Structure 1
Amino acid sequence: MSETKKASDLFVECLEAEGVEYIFGVPGEENLDFLESLSDSSIKLILTRHEQGAGFMAATYGRHTGKTGVFLATLGPGATNMVTAVAYSQLGGMPTLAITGQKPIKKSKQGRFQILDVVAMMEPITKYTHQLHAGDNIPSRVREAFRLAEEEKPGATHLEFPEDIAEEKTDSRPIAASLARRPSAEAKAVRKAVETIENADKPVLVIGAGANRTMTGRMLRQFIEKTGIPFVTTQMGKGVIDERHPLFLGCAALSSGDFCHRAIEDADCVINIGHDVIEKPPFFMSDAFDDPRACSCVVHISTRTAEVDPVYFPQIEVIGDIANAVWQIKEDIVPQGKWDFARMLEYRQAEHEHSKPLAEDTRFPIFPPHLVQQVRDCMPEDGIICLDNGVYKIWFARGYTAYLPNTVLLDNALATMGAGLPSAMMSAMLYPDRKVMAICGDGGFMMNSQEMETAVRLGLNLTVLILRDDAYGMIRWKQANMGFEDFGLTFGNPDFVAYAESYGAQGHRVTSSEHLTDVLDHCRDTPGVHLIDCPVDYSENDQILNHDIKELSAKL
């Protein structure tokens, strides 16, 4: 006869059976049974200072490991504070499970106090959401939540755990995960893709968010080495292939007009690997035959069929496990002597020539291209940078050379501010022997700056580089670019050095371009949590990103 236990104990056992290592969160009184059960488990509770920080940490755990990151909150305001992090993991393809408490559902004496329909709230931004109605149902619902969170495309799931269900007695047991493999692409589709690529004169690879998986990266490297076909990445595809590779053409960080976009326009066949519509399109298709920028043929390789829109309607789709599909194509394809990549590679060389003097500009406040180069020079090959959201993200996506997968963590899906610091904290927890840096604007940093206390309390080793322009710089740049007057986007800041020290971290203030180099090296080599206050100069963003690059690339 099965042992009877509290439902909250069963829930924790189910999480242990799924291999959960951490739960991040801010518990409330509706979570107290669950909290007690957690205290006697192998799972570590990471108490954060805001539910959003917990969610960003869980999502980053999922991004690094492929396993579901779990985070916890109470009902009402705790659940609503989770929403941004849930959407972040859902759009970004990061497997997570959000757990929220709730008042008793069988008998309640508190009316509607703090009660929202959290399941309905989570429905549009998750793959699965469910209120647990009975202890006996916990094993199946937990298994389903993990299965869906990790199934391609990965994303967010949610379970609501009412306090009267948590204290129920049950004799149910966890359900073990089943062995499941993704289906392979159909042979005829693979053959058609091979024929199309072989018949092209100038094929090119575009590597997107869905290709950022370990096995897929390995197969893509083999494909590129065999065929010699050049490649471009989207922002969330950065690092899938070492960007020092001679066939790397650049990252699609701007919407259009950059050197890498011109290289794609030069192609007559785009092999689009792991395309995800959450990212800005790295190229545009057109049904107008006289449009010189239109991609004439697109081969879509993904786990899911293409979502057709006015600028994306691929002619050939190879659907199934991406790594297996790339392997099948690689095994079948014969490199063609007629393929001509010279023009594409000229665009890449022109980008190098354009970028080099910008990276050497040592003005102060720091010029963004020089900042990017300084960070790259400071970080080791396996170092991890975690970008918050701001105009600097474009500079880093374009100019920071990624050597390994998941060493440049940025959000080009929800593109929320406030995720940079929690993402770096999770990276530092998972990889204590690697160097980790959060790169944040002053606006984004202050949205979750309270997690500095969490980082110090956890004894993490990381650097927080704050790029200070005393404004919401991305929007201010666009405001000016669109011809509006400068209004409503500037603010004051605390003394960031004193602010860091108040948490027990070490604060540093950059006073020159040369000083930045010394400070970065010191923080990299000194244990603990470091914060760097670095003034930046965005005054030439529009001239360089919107004018110089597009004008020069158009002339080539």
Structure 2
Amino acid sequence: MNKWFKSGSPWIWLSAGGVSISLISVIGLLWLIASRGLSYFWPADIYQFEMLDQNGKKTQIIGEIYDRESIPARQLSHLQLDLADAEEVERLLVKTGNRELVSLDFRWILVPQIIEQSTPEDIVLIERRTNGNFYGYIDALILDGQQVSLDRLPEMLARVTEFQQQMEELQKVDIGAINYQIERLRLQERKHRLEQTLTPDTEQAISEQVTELQADYQQLEQELLALRAKVSRDQLKMRAMDGQIVTINFEHILKVSFNNLLHFGEKLMMFFSQIASFISDDPREANTEGGVFPAIFGTVLMVLLMTVIVSPLGVVAAIYLHEYAGNNALTKLLRIAVINLAGVPSIVYGVFGLGFFVYMVGGSLDQLFYPETLPSPTFGTPGVMWSAITLAILTLPVVIVSTEEGLSRIPGSMRHGSLALGATKAETLWRIILPIASPAIMTGIILAIARAAGEVAPLMLVGVVKMAPNLPLDGNFPFLHLDRKFMHLGFHIYDVGFQSPNVEAARPLVYATALLLVTIIVALNMTAVSIRNRLREKYRTLEH
């Protein structure tokens, strides 16, 4: 036993056990997130429950079963239930929707109170733009003010989808572009007035352009109102679970589905369709409904900008510390500072970014280059650029340390050989040292991406918001608007999970968004790893 300990085998087994436990924990966590998140997109059966309430009156409840749990029977002693001395009672969490009729989307029902449970084939689930889902039976279909056969429902859904696409294009593309141009002309005129360079000819030219744009705006607004009028004439009359007739305009309807009629193949197609919609659509209903495309776009854009900023800064700093800086007190102080920066809490970086970059640098830029917009700030407010720079500083120590370690592994004989052949020190660095150290540089960038993509605390101070009306990238010059605020998947998880007005509805959405964030981080890391492996293979011969 003593020889076995001295041989070092126990520490090898302990290391292997630690790695195995970590791997199992990570796989288990991913499995939990994936199972809870992907179940959010599966089209569940819709149940109709016939129940007896506390007063013995029959009621009807329609909805999807979201969860089941058992509670101690003694907690229900105040209810007049025949539990037959049972110790536990099962209850169901049912999503009933129909917000215009009931105050909550979800309700708990006790299994002993259920008289009959069924899944009628004619129950309809309507996904709406506002007020969440509606569950019930179709009573009548109204097209252009007249009742028509239910067979025309797919035709009407296709028609309203086409109208909605046209209205969205008019609002976001055409009308949005006109508003943007009018605002730029207003700022241009104000800038001329501040600089006292506004001539009558310039003022008249700007006025003519504004008049022309306003005329185009009026024409587009008339087209938009006409489309809304066409959509508003189509209605769907629904019979809710309590027998009430509710009229739903087609302009509020996104999808109508008979979940209980779907076979496995159709449910699978709808499953992937809902995942695609989740990825490509905008959020609705305080982020508890719809998709997360703005958050995906903001996360990826911010990480890419951060990578572009931190990579050259980290590599140049590492080259200076390893290749040029002397072994003196200043260099030691710089190394200690880099190590200490890696341990600073991320929220401190957010406070620094808000105070220095946003208020000081951004405020100075506004005074120098955008005086016509003041007091409304342009760069003197949180935005995607300041978020990227703040995270670049946060991840800078990781890139510096990784790059410097890669440089230290290169033998000095290679440097001496290059210099002996007549190359300058700069040529040696560019053609010999950096190519060999490129895998280590990519390792630092991979670690920086992994940390930056999951950071939320500093972003809350320097750019991220709950809901961004416009993406940082659009069709208006200069196309990439680095001054705009943006949405982020990490903050979206926090907001939906802890700030949502409807906790039960938000719970599966939290898992789905977390799974998407992990997937994006893994995809970014795998891309960087593949680049690193190619560089390693390319310069393997040179390294040896």
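Please treat every number below as a calculation from the coordinates, not as lab data. Keep in mind the model is a prediction, meaning the values are calculated, not measured.
Couple of notes before you dig in:
- Entry that produces -0.49, -0.83, -1.18 once log10 I(q)/I(0) by the Debye sum over Cα atoms at q = 0.08, 0.12, 0.17 Å⁻¹, for residues 245-468 alone is calculated, selected from 1, 2: 2
- Source structure (of 1, 2) for P(r) over Cα pairs in 10 Å bins from 0, in percent, computed value 3, 12, 18, 20, 18, 14, 9, 4, 1, 0: 2
- helix-only ellipticity at 222 nm (-39500 (n - 2.57) for each DSSP H run of 4 or more, over all residues; to 500) from the coordinates reads -17500; which among 1, 2: 2
- With mean projected area of the Cα convex hull in nm², for residues 117-388 alone computed over the structures 1, 2, the top value is the one for 2, the highest of the group.
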